[in-house]
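The data blocks that follow each hold one structure.
Please treat every number below as a calculation from the coordinates, not as lab data. Keep in mind that this is a model prediction, so the values were computed, not measured. Cβ atoms are built from the backbone, for glycine too; each structure is taken alone.
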Structure P
Amino acid sequence: MFKFSFYDGDKSAGSDGDRPTGHPVTRLAIQEHPVPASPLLPSNEVSTLSLCGHQIKLLNGDQVILRLEREGAAGDLSLALKSHTDLIPDVYEGGMKLWECSQDLVAYLDAHVPLAGLRVTELGCGAALPAVFCLLRGAAAVTVQDYNREVVDHLTIPNMRLNVTATQLAGCRALSGDWGALAALLRTERRPGADLVLTSETIYSRESWARLLEAVDAALAPAGSALVAAKTCYFGVGGGTRAFEQAVLEDGRFSSEVVFATQQGLQREILRLKRC
């Protein structure tokens, strides 16, 4: 089983990691971020990950947070740094860490999904490893979203710029903010839906599932599918693939099937969602 390091500044917080009862929730509005094509200078924050035939360059999220803190630009990430935590619900949602299920997702895409020409959306993207991989494999258009604007500006977009050409970036869109607000925006815009929606390590908190499913529903083309990569159990938080599958069933908009499972280390799976 897996346990996140959650902020516990308020001891009345529930065991599922949600904000304590009685505390108002103000979730972040949607913000669009430019994806500039100018080259990045070499940085000691950059490392290389060899994965599925590609040498993918990624910034070290911990180092990025430290730099932003020194520059006074860390925003909501500052509390996470000072509290030595990976997640503060509705404040910082762990986007600066490279979670292992994103690598499971890339391996599955490499083996089973022809990506050339697809429209792809990655929800809760963080480092955007799956999105970068999709671009490297010829995806036509990629939209990335994470909760915190600092994550999108200082990790997501730089990782994309480190790995793909200006021509590929022209088909990209970057957004920050809450899934509920994202769903409302996408429905208003009426853009073509994504052929493939990706998300990894995003179902740790039951409280967020309704908003995640709203975002998937709004982002996904009628004949598209979504891949949800996650651990079977997030101990102490309340999430996991079995309980999420039940929530999907009760929601009624999607079918769900397990398309990947591993027993190595922490038990992890990938669920494929399709419209009913």
Structure Q
Amino acid sequence: MERLEFGAAVRQLREGTPPAAVGLTSGSRRVPGLRREELGDLAGMSADYVRRLEQGRSHPSAGVVNAIARALRVGRADYERLSALAGYAAADGQVPTDLGPGATRLLERFPDTPMLVTDAAMNLVAVNSAFLALEHWDLTGERWEWNVAWRSFCHPFAAFQQSDADATSHEAVLVAQLRAAVLRYPADGELAALVEEMRTRSRRFDALWRAPRPVAAYESSATFVQADGDSLTLVGSMIAIPGDDLAAVVLTAAPGSRDATRLAEVVGATDRRAVVKVGQTGPG
């Protein structure tokens, strides 16, 4: 029943939206409003998917709801109604960037494990010295240099290497996180600017934004190349910190492996600071 109601609401909004209101020319039209193809192009999805949504044959993700709301430039009341019909809570305001007590405790309890904490828009908020010891996060001087997603798609780290399968998994997670953030914080202009910048600069990101892949697991493996030419392979696992709307990525090596031994050596040479706040630029 909810799918049918959501689909009916989308169709009503689409047919009631003048093309000029979303930056399109009216041209010759048999009916007022937007065509499915136009809504699909604006929202980054196919016309067939819009049709299935309107017919109640597909349940939208939170990101899809937000994409449709943004494409149609609906008001707050209509956005909240679409969210409710799809079973999601609407959000507003700016992406929070404060390092809350939950994230602080997590960093303090695992000072010997490389860890980073990001906000909902994937900006680094804090790391520990074990993470800095991996020596891969070089600074670019660009606006989004502290953003994990931007660095992955627009300015990749030379010392961070992944297999095709792990890169695919990693990219799917980053896109999913950003799409969820856009849904929760539709009023954050900096977040919108970040997404627009990435879609303009990275064809790969734009393609995934239009047709996101399902996330199989919130973890992937990567090899970190050290300054001395040595390397170690770690698995990054994402942990949500809901109360503060932050996420932690914990990097671990297989127990008893050569990588675990090397990691202990690398971390042992640091000053073992548990919480290192970093300079983030971007949403929030």
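A value of -13000 was derived for helix-only ellipticity at 222 nm (-39500 (n - 2.57) for each DSSP H run of 4 or more, over all residues; to 500); which structure in P, Q was it taken from?
The value was obtained from structure Q.
Distance in nm of label points 7 Å out along Cα→Cβ at positions 77 and 149 was computed and gave 1.4; which structure, P, Q, did it come from?
Answer by label: P.
Computing percent of Cα pairs over 31 Å apart for each of P, Q, which one ends up highest?
Q
One of P, Q was used to compute distance in nm of label points 7 Å out along Cα→Cβ at positions 109 and 125, and the answer was 1.0. Which one was it?
It traces back to P.
Of the structures labelled P, Q, one was used to calculate mean count of other Cβ atoms within 10 Å over residues 61-68, giving 22.5. Name it.
The value was obtained from structure Q.
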